[in-house]
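Throughout, read-outs are computed from the coordinates displayed, never taken from laboratory work. Worth saying up front: this structure is predicted, and the values here are computed from it rather than measured. Cβ atoms are built from the backbone, for glycine too; each structure is taken alone.
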Structure P
Amino acid sequence: MQNKSKVAVIHTTPETVIADYVKAGELAGLRESLDHSAVTILKDNISWHLPFPGANTVPWQLEGAINSLKGAGFEKLAAVHNDTVVTDPYAGGRNLKLTPIYQKYSIEEHFNNDPADLKWIVYEPKARMRVLNRIFHRGIRIPEYMIGKNIVHLPTMKTHIYTTTTGAMKNAFGGLLNTRRHYTHSCIHETLVDLLQIQKEIHPGLFCFMDGTTAGSGPGPRTMTPHIKNYILASSDMVAIDAVAAKMMGFDPLTIKYIALADEAGLGNGDPNRIEVVGENVSEVNFGFSVGDNMASRVGDIFWYSPLKVFQKLLFHTPIVYIFVFGSAFYHDLLWYPFKGKKIFDRWRKETSWGRLFDSY
């Protein structure tokens, strides 16, 4: 049986949030979780290059994590960003107000989508892979820069159309896989477990700061309903922090396949009975979140999970995929955001203390 894992949960305010991130790191054992001699990679979560509450790493989360790391003696920091077929990391850094923070603290930024910046190499995992070696039969490619460095994930607390919840484990999906990561959607849960196994092989230390100051419910990771919840979480166990976040959102963690598989594989603790929550008592917290559907999830359900999945290689491994890429970008950026999302974002900025804090950056 695995030893208990520790997850720090703190109820915070805009006035105390930076100090609370430092406190969360201390409570969760940040100093002992990472290798002081190694560079530490900050892996933010840009689910969307457009600002929307609950969808992306927020400025105070990044700044709080940097302060926590520096306070624990980790001075060698760098950031690694990734694109997706529908997300621009350069625009995201600007629109989400993350780029000025990296500049303020003189943190170098790298982009794994830029061949002149980071080199991709074939990596041969030591552990047995559940699906990745079958999907990428010509070799699993990862950014060479990632090897031998600590990594700190910066996800938000939200639901997801394909994985029910998304957090620390899902955050590696962008960092370690290239734009062909969509090949894995029909076996996304097993993919996340494979990626965690690879992370444990290549990183001397892992840690996560999760922001739930504004959490997202609904068909995430983008088209959600934001809810002010005022929580931040921290842990060196990627499975445990996802499990605690899932439970707080109202889900049984062990019914979420990626958490259950990772727990079963001994990659972390997904059972709340084997997780020590420090800071706040959240045993009775239940946000009552649900996932639901949007246009993107309905199309995905048809082609990833229905009998029509036999056409996946034709549709998603050939230039035909760009029809779906265009459709997703058109729906999210040109329809949903201008007519609905932007109004939600503007109301959050004007009417909530977290929105006003965002504006202050």
Structure Q
Amino acid sequence: MELRSLGLQRAHLVSCAAAIALGSWAIAAHAEKREFNLTIDEVTINVAPGFNANVFAFNGQVPGPLIHVREGDEVTVHVTNNTTLPHTIHWHGVNQTGTWKSDGVPLVTQQQIEPGSEFTYHWTADRPGSLWYHCHVNVWEHVAIRGMWGPLIVDPKNPSALEKSVTRDVIMMMNTWESPFGGSYGKGGSPGDVADYFSVNAKSFPLSQPVRVKKGDVVRFRMYGAGDEVHEMHLHGHDQLFSHKDGYALPNPYYVDTVPVGPGERYDTIVQMNNPGRFIFHDHVDRHLNMGGMLGGPITVMEYEGVAPDNWYAWNGKAYDPDFFYSESMKKGYGMFTNVTFIGTAPKSERRARQQ
């Protein structure tokens, strides 16, 4: 009897070992090696009516390109600095397990990427969620008011039923700007300087875009604090199910109507589109209406299919970009995705130098 029991135990252990090996093989089989190229460029973008900002832009655009990968993927990013100042890239939320030299902190994990130089980062997407990347040199200027940030979405190997229910992703990166330094690289962002323009995906209303939905859609809003202030994001007409914080799934999601998104934070909410009409989604910090403008700052509007625009509606007749929140790019699988809407132009001083 004892021999038979021992034999069964051994058989069970062999079976478990085989299952573990098979599971490890399955995970490895799904992991991909992905390679991307990023440049850092000096361009000018139009943030709000009457306000342009000189920025350090990843691949010439703000926000930077969407990088969309899967948990376990091995990622290589080649970075070229085309600007007049040094930079690095920190992959915010990547734990850099075994790859600490790619964490992007100057004089800690690497030397700065000097103007005209290149650097290559290697890391594994070791945890899923709404992550991001940004400069880690002079962050009070380069990140806070120069647009050096972009979204990094890492899909989980085993998404939850709630995540599987989502039919549309909306990526919203809130940021601050200081108009007195908009045209002067190397200035601004110090403690005494005051932010006076506020945006979502580098555009202030009415230059931002609507989110067009239909009844029955399930939208996952991925909100980022890419600037130096807290944005109280409030959605009218709908309950937001607070599901993820900094990429981590909450064990017990709960409903909110206003989400406080602070510097560096990411909040995901999942919303059932069940109330046709037009509903604003806006920053509830009143000062963030751009120096007291009638409407401005980080604002979008949920526009339901079948609801006709009134002639007095602020966005009646607006040219629509369905990928302003990277919603279309998120449907295209894995890779790096750009958007011409976000691409800037050469600063005037640079254009003059080139013409001479």
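What to note about this one:
- helix-only ellipticity at 222 nm (-39500 (n - 2.57) for each DSSP H run of 4 or more, over all residues; to 500) from the coordinates reads -9000; which among P, Q: P
- Distance in nm of label points 7 Å out along Cα→Cβ at positions 83 and 259 from the coordinates reads 3.4; which among P, Q: P
- For semi-axes √(5λ) of the Cα gyration tensor in Å computed as 27, 24, 21, the structure of P, Q it came from: P
- Structure (P, Q) behind the derived value 18 of relative contact order in percent (Cα under 8 Å, 6 or more apart): Q
- Computed 21.8 for mean count of other Cβ atoms within 10 Å over residues 147-154 - originating structure among P, Q: P
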